[in-house]
Structure 1
Amino acid sequence: MSLASPTPHWLSADQLSPAAASSVRDWLFNQDSLTRRLTALSAGSFSVTPLREGWLSMRDDECTALDVPPGSMGWVREVYLRGNGQPWVFARSVAARQVLEGSGLDLQQLGSRSLGELLFSDQAFARGELQVCRYPGAWLPAEAVQDGLWARRSCFRREQLAVLVAEVFLPAFWPAASR
């Protein structure tokens, strides 16, 4: 993955033009827990597959969203959210190191648990506005590279801590969502 990939234009619901199909908009802008929705859609056959996590330089768009200097180090976690064994969503979560280390939140211990479930179960976290884009294929894992997939992101904040969560809807997801 190249940090020099073209930065997508993250848009709010009212900035999205032309508007996406209503079934797509429902998944992009729904404020509920994506983990819970995917669990229901898969009739309980939901799982999280960690791909990589660790202290890495965050991308410029992530630094901007978290209001930290470009090139800042952060905890980066990339996973597949699977329904019925298929990767439905690629998720990338980041938190700036300087804030995360003193926050009491230990993202290293998540393993195959859903970060979204953790964030939604802690009432101290407030979710920011959902933004969407067509995600650059270069930012996806090698086996999932495809340009133009729908993605959404939002920032969860608790005091000074901010966790930016981006979720990319993979091609295998949409047939399941339209059943």
Structure 2
Amino acid sequence: MSWKPHIEELRQRERLAEKMGGEEPVSRQRGRGKLTVRERVAFLADPGSFQEIGKIAGRAEYDENHQLKDFLPANMVVGRGKVGGKPVVILGDDFTVRGGAADASIRGKMLIAEKMAGEYRMPLIRLVDGTGGGGSIKMLDKDPRTYIPETPGWEYAVENLAEIPVVSLALGPCAGLGAGRV
């Protein structure tokens, strides 16, 4: 058995993740005079220093032959890099994937950034461009009930404020959890 097909699928997921929410949402983002999350990270981090974590996290779609057909990445970009030569953790919302709605994210990505920054005592930079959970139209289509969404890991976000430098930038519409993170 060869690992080659599996490795190629991972590389394909990476390529698809770099397209973020797709041509139309990326075009809308730029049409509003805004950078995409990947452009923001590239602008912020020292050249070549950013190492992304969880790039292939998201929702994959396969065809009848079990071949990767499409991939929608999670709407957060997370990783470590350097800013001004100093190591930092960067967490950025991708507004091109469901408007950066927290209920579309894979919560582990936000948690890993918060935990990593706290554990390694690294400054955390949050590029916030999204909303809280429980209020997106897609989620209301699936479940019309209203609820107060859980916020697992919120204790890490709050604890970090007392332990490490945290910079949160509101780079677009921020409501709910997004506003709380700012």
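Since every read-out is calculated from the coordinates, none of them should be taken as a lab result. Quick caveat: nothing in here was measured; it's all calculated off a predicted structure. Cβ atoms are built from the backbone, for glycine too; each structure is taken alone.
Quick notes on this one:
- Per mean projected area of the Cα convex hull in nm², for residues 14-61 alone, the highest-valued of structures 1, 2: 1
- Structures 1, 2 were shown, and relative contact order in percent (Cα under 8 Å, 6 or more apart) at 25 was computed from 1.
- Distance in nm of label points 7 Å out along Cα→Cβ at positions 54 and 86 derived as 2.5 - corresponding label from 1, 2: 2
- Entry that produces -5000 once helix-only ellipticity at 222 nm (-39500 (n - 2.57) for each DSSP H run of 4 or more, over all residues; to 500) is calculated, selected from 1, 2: 1
- Structure responsible for 12, with percent of Cα pairs over 30 Å apart calculated and labels 1, 2 on offer: 1
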